[in-house]
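The next part holds the structures, each set out as structure tokens.
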Structure I
Amino acid sequence: MNPAFYEDVNDHPFGFYGNIRPSNDQRTIEASVKVEHDFGAAKLIAWTLYSDIKQDLVADGTSADFARYIAPALGAPANPTNTAVQNACFASTAALTGFPLNQPAFIGAIPVPFIFAPANGSTFGAYSPTTCDGTQYQVRNQKDWSAEVRLASDTGGPLNWQVGAYYLRISRLVGVSLAADLGSGVIQNLYNDPSSTNPTSQLYADKFNTNVYAGFGSVDWAATEKLKIGVAARYDVEARKVSNRVPFVTDPITGGPLNPGQAFGPIEDQKKTFRQFQPKISVSYRPVPSTNIYANWGIGFKAGGFNNSGSKATIDASFNDGVTPGTIDADVTIEDRYRKERSSAFEAGIKGGFLDGAVTYDLAGYYTRVTDMQFFEFFVGSFGLLRVVSNIDRVDIKGAELNVNVRPLRGWTLFGSFNVTDSKIKKNSSRPYTVGNKSPYTADYTLNLGTQVTQPIGFASLVARADYRLTGPTWFHTVQGDERPTLFSALLPISALGLPGFVGNARYDVNRRDRFGVLNLRGGLEGKNWRVIAFVDNVTDKKYLNEVIPAIEFGGSFISPGGRRQFGVEVGASF
């Protein structure tokens, strides 16, 4: 019907039309103390850190195309709040009819989705200039306290060791509020009552508490002048707890619970403890002084956790019904609790140099098997925007990397590195049809080239540097060349258009970011305790995408542009 519905993300013209001015405010307080004591044969190192971060975000909503705020006309309970919200939506749409938007979005005479009103309906997309999107307000506040103590050998002999312990306490509040837009802006509270000018229509809010305990140690042994062996281990225990903070009240817009997870009563607290032993073994052999051959293997770990309470109920009701008219079976599995991530990583390589160190190199190959990889998913629907974590059961990542440094003259360095990565999803119970696709957020290759010149000029040194980075094609989701049903696949057959469901399917082969290269320059003066450096980032003003976040069941993507050309001066001093 319109080719713009099937747009390559790399060709998107960026236009921003929201009627809500977005903001992101953060206040951070941090303090730390570090203590070292030398016992002669060993050194004690201890530190502690306190951090208090308060952050909130205001933005336009995403729900206009799902008619959430014209609900009274669609059979939701009528009340003063709902009527006021509906009137505001219809009035703002009428006032902006024909307002130019990026295709395929357009504003008709009424806010009814165009598939139900082909003659005068609308296609809003996300963040439209009308009030029909609603508003969103997010809170992410965190206090944490951490401490570590370690005792390490300090003899310089063939046997070196260290042992230590670590503790972390986190208290985090995460809230995402969707509210009606009555044209009076956003009230920055997670819950606003129905009589307010920004009544809350849906809310996810949870308090997360985490205690982390870890013990670690390592031993490095120089068996001979050429052979070194290292063994290390760490054991982590993460105890996590979540408590829902959504009031048990009715959504004035839909008449249902404020949080879909409350459909059968209050949401109970949850808790779970995650544990992992993480060994590491490394071996290096230096056949000649200028060459080192090495290999290492280790286990990595990322604790599981909790999505906002009610996430599973929201996704199942919105995307996994498949029976009720107007619904689909998306075959996507999201849980309120996601599993821990575990990786087994092996690397082997050679480091060396020649011409008295004028040329050095590092060549390595690696293989990593990731179990239950944690992956952020975004969902859009009448519930607004939901960000959750899913698990990819198994991902294999292998590749090779080469680094080279050359010093043609004193004070002049040339450097470069090249990495190539092959990744594959081996199992994914969250989205089974994605098996065989690549790991998300993993570029096919990267190339870095640069040069730096440092020239003394008496009282200081003249420094000039150029860096060029080429990033290969990148997928950002497990769904890649796949075709999937969307909410529109369910709505089209029952719409005024009467089209078959497959017309509403989305194919995601146009969601891969193309390769791009960025050149940065720096230059200035550096003294013993000071520096004045001018810089230009993205010298050629290259247009590229920073991130592509597909919302699979919505049929589109949230994309953000990369940084354009930026220049400035840095002044620094040390004392």
Structure II
Amino acid sequence: MNIEEFLNGRSFDAYDYFGAHPENGGTVFRTYAPNAWKAGVCGDFSGWDIVELNRIHDCGIYEVFIPHAYPGMKYTYRIYDRKGNMYEHCDPFGAGMEYRPFYASIIRDLNSYQFSDQDWMRQRTDCREKPLNIYEVHAGSWKKDEAGHTSYLYLADTLLPYMKECGYNYVEFLPLTEYPCDESWGYQTSCFFSPTSRYGSAEDLMQMVDRFHQNGIGVILDIVPGHFAVDSFGLKCYDGTCVYEYPFKDVQFNEWGSLNFNLSRNDVRSFLFSAADYWIEKFHFDGLRIDSVSNILYWQGDRSRGINQNGVEFLRLMNRGLKTRHPDILTAAEDSTEFPHVTGNPDEGGLGFDYKWDMGWMHDTLEYMQMDPYLRSPGADKLSFSMWYFQSERFLLPLSHDEVVHGKATILQKMNGDYENKFPQARVLYTYMYMHPGKKLNFMGNEIGQFREWSEKEQEDWELLSYPAHRQFHDYIRALNHLYLHSSHLYYDYGFGNFEWADLNSTGRAVFAIRRKTAEGEILAVMHFDCDPEAPYRISLPPCKRTELLLHSGQTCFGGTWTEPESSFHIINQETDAPAQDLQNAVLEIMLRPYDCLIFSVEY
């Protein structure tokens, strides 16, 4: 690390300098406390007596080498302000930490694990022209072992094969940085460089990521660069003054009760830039999802209070720096605002994210599915509105953890009607999601038709798969996932002309049809959002050679009533053997039952 770069807000590798670094039979400890009177470290290596650190730079860098301080030993810093008051903290750059409620840092050797994911790393991309189908996971509540626990290595044994079977090619973990309170799900971070000890060590996490990569699965980490936990052992008042937080009370705390980072300080920017780069460089994470971007863009996350220009500049510099160092990783913004050019080039005024969560699509679509089916035809604009603005950013479509907690009901439960009618409507919802342009994200449990709201205290209700309706729904999501992964029409999301409404509710029956097109052909999806009884529906096809049914949501294997799905449609005037110049428009006639979805490939 270059000290001047750190002080000027340009450092992305401060973790290689600060923290505890094993070397030469001991450990070098370094911390940054710009306004301290003095600083010390104590731990297992000293019988918890204080060893004073030496101030080696006028800016407030303290350092000491301690022989016989080895990986696995615990330690804390004791920082004294100019009045002699002492503050005990975990290491802001610590690579390990005790299991809650204890808070001592742990010396870790981050070079002890050797990755074997070279093939994956060579071909890794940001997925702009590849499928990106994300399974969002809270590590502690996906599935537990027989003793009621989970771990990074247990997830590698269980989650990895499940994802491959189900057709997800990326996993996104809710924050795995250390945090003191289970109920925060990791969003109230206490140490930004330490993997949470709930599930194992830093080496265990490296091994988990490595195994995912060796099996062709990418790994994304949710991080929180906007705010931090208020616990006194963390970053709060680190040297007796506001080093990391704003000193002004009106912007110091946010709506969640945590402390906002002072993004106007260059040293704080270097800390956060380095925290983002750390997980990519040291742990081989393939991407970062940035939580609560609105709280960074606007003062207190409130547009009426104005834009925080320091936050805007911070995001722009962070994304530019990360993509310069790692061009093949991806970054995604959780942002519900209308702030422009979130995925725009930072050199041209954009923020530089690869993707932006389309929160508007999510809210509108779920509200549409909660409507009475007979009102869906006149309410069609709720479903179609997202396409008016979709080309403005590179969007990602999320059905995330935030939509299945705090009394909102699960995705399946949100569907209108009784138990039996919720499943076919959820099949329509997901068909629409996968036909709509944009990368995909689905939270764990959604794919099995979870009825109980998610809780971080309990694993998902896997016993539901013993019930036919839930197993059949799970099988449909799996078929849809695999279709998406293997259909370039569905993941060339941002190409001009890739999307077209083939029918935007023309019949008054809440029937929509979407074309996803490439030069070779197209995928056509017909989706019936209404509960009308069986009736014929016709749609014109362009001049084509061949039409093939790829997926029918009404098949009995998915919980529908079509035993022979091919009998539900026929082509009128299709000339499969005619020369290309002689091909004529054809008409596809479909017998639609309530909530039927049919997906076809069309070859030109």
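Values quoted throughout were computed directly from the atomic coordinates according to the rules given, and no laboratory measurement underlies them. Predicted model only: the values in this text are computed from it and were never measured. Cβ atoms are built from the backbone, for glycine too; each structure is taken alone.
For the reader, a short list of remarks on this structure follows.
- Test item: helix-only ellipticity at 222 nm (-39500 (n - 2.57) for each DSSP H run of 4 or more, over all residues; to 500) calculated as -1500, pick one of I, II: I
- Looking across I, II, the calculation of log10 I(q)/I(0) by the Debye sum over Cα atoms at q = 0.14, 0.19, 0.22 Å⁻¹, for residues 67-122 alone that yields -0.55, -0.78, -0.89 traces back to II.
- For the set I, II, ranking by FRET efficiency 1/(1 + (r/R0)^6) of positions 35 and 291 (r between Cβ atoms, R0 = 41 Å, to 0.05) places II highest.
- Among I, II, which structure scores highest (criterion: distance in nm of label points 7 Å out along Cα→Cβ at positions 91 and 459): I
- Structure with the greatest value (metric FRET efficiency 1/(1 + (r/R0)^6) of positions 99 and 171 (r between Cβ atoms, R0 = 35 Å, to 0.05), set I, II): II
- Answer label among I, II for the case where volume of the Cα convex hull per residue in Å³, for residues 155-498 alone, calculated from the coordinates, equals 148: II
- Structures I, II were compared on mean count of other Cβ atoms within 10 Å over residues 411-418, and the highest value belongs to II.
- Entry that produces 0.70 once FRET efficiency 1/(1 + (r/R0)^6) of positions 339 and 403 (r between Cβ atoms, R0 = 41 Å, to 0.05) is calculated, selected from I, II: I
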